[in-house]
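> Okay, got some structures for you below.
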Structure 1
Amino acid sequence: MSDPKEPDFESGGVQEIDLTEVPRELGILPLRDTILFPHAILPLAVARESSVALVHDAVKERKVIGVVTQRDPAVDDPVDTDLFRIGTLTHIHKMFKFPDGSLRLVVQGVQRFRLVQVHQYRPFLKASIELLTGIGLDSIREHAARLAASLVERTAPLGWTPYRPLSDQSASGHIVSLRHPTAAVEEVQAALADEHRIITSSRVGGIRVSLHVYNSEDDVRALSEALESIGRDKT
């Protein structure tokens, strides 16, 4: 049995990666409740059979992989719609094998990408991707502003209104607080979490929604449809 303090694989460093040679189809490692950012170094535990197969293939062939966070960490075998659309191109620095077959990794985020479509599920996830080489603070702000505007537009017919107008420069552009004249906020929050797995916080008598770079129009639509469903159930 190998000493777990000695890695079974150790790379020569992230400088091995040439972004111009990154394939547009990558093996995808789904993360249950973790987000890996570009340039960050992170330890990861890998136990799912498909994920172990992916790591072994990547180490053997010296490939980069993509990591993407799951929308619901309880899902054991995620499919395309279970994954957020923004992921991170990832370099495996070290791999440790354990007697139970699980792996421990030390990885480093390299570059953001957009998940286009999952094409393969066995022996591991593989998807077409689009590198986001131009993403920056301005792009992130614009993305959040578009989602916030869409959220307000979709929820207005349901009776939800923003606490502050989106044009208010003193407010954080990625946070939207929605109020409703009759809805019981705590009950709505509980229903969103328990029935729809959507997490919000409470602020100024309403629900507070934080929009991030990995959220998409699909997430906004899911939230508005959940609010509509909850509203029907309460009437």
Structure 2
Amino acid sequence: MMLGPALKASIQTTTLQEGDTQFYFPKGQWCQIQPGLSATTCHNSPGDSSSKYSYRTHLEDYYIHLRNGHIVPIQANTGVMTTKNLLDQPILMYMLPDSANSQRVTNFGTINAAAYGFIYYDDGITLDQKVGRFDFYLVLNGDNSATMKVSPVKEGVRRNNAEENINQILILQASQSKLQGATKAQAILANQPNPVPMTFRYTKALDLITVTADQAQVAINFYDVTEIQILP
């Protein structure tokens, strides 16, 4: 089952018995993001009749895979009962870049990017169109660095206590994008005169870059951030 162009859900619904279930994958590179990350759960599917991959399952077990070229924001739903409650949850962003930048046509021109995603914000209260949309693009710079650009397409209405904050960024298959040599990260905010340092970690066993914001220091809010830079 496809969840838009970026995500695929593989769910076992046919038997009560534990066993191996084969799932078809469309063309592309796919990496598992739920129920856990693993360097061995990425595969390249040709998208033909042979594109079936086996996973161990019980009834209603599921796997979520991210497709290359996409960025997907996710929020925890712990204690969330309404859309308004969800706005207060920090954002976790999964990224699986293509191995090279490619041109993408946007609402404001053409940009070179290796991965693309977007997020909508609805205040969950009003019925009028006070919805904010932010697009983001990961651009590979070719020197063990990358830049995530954030562009407001429709800013909507910012709440006085806005908490639409980026908490963590996960870049999968970092070596594929030649980012395994990066060593630090920082955010460029419109309301701050200097770059804001972020915690950087490269996990070789998972080929994963993790960038975490120190919310106690400065919140990395979608309304303020223009870039997040991954640097050598």
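Values in this text are rule-based calculations from the coordinates and carry no lab data. Keep in mind that what you see is a predicted model, and the values were worked out from it rather than measured. Cβ atoms are built from the backbone, for glycine too; each structure is taken alone.
> Which structure, out of 1, 2, was distance in nm of label points 7 Å out along Cα→Cβ at positions 34 and 218 calculated from, if the result is 2.3?
Value 2.3 for distance in nm of label points 7 Å out along Cα→Cβ at positions 34 and 218 corresponds to 1 out of 1, 2.
> A further question on this structure: In terms of distance in nm of label points 7 Å out along Cα→Cβ at positions 82 and 202, which of structures 1, 2 is highest?
Biggest value here belongs to 2.
> Just checking, which of 1, 2 has the largest value of Kirkwood radius over Cα pairs in Å?
1
> Okay, next question. The value -500 for helix-only ellipticity at 222 nm (-39500 (n - 2.57) for each DSSP H run of 4 or more, over all residues; to 500) was derived from one model only; which of 1, 2 is it?
2
> Continuing with the same structure: When semi-axes √(5λ) of the Cα gyration tensor in Å, for residues 74-137 alone is calculated, the result is 29, 17, 5; to which of the structures 1, 2 does this value belong?
Answer for the origin of the read-out: 2.
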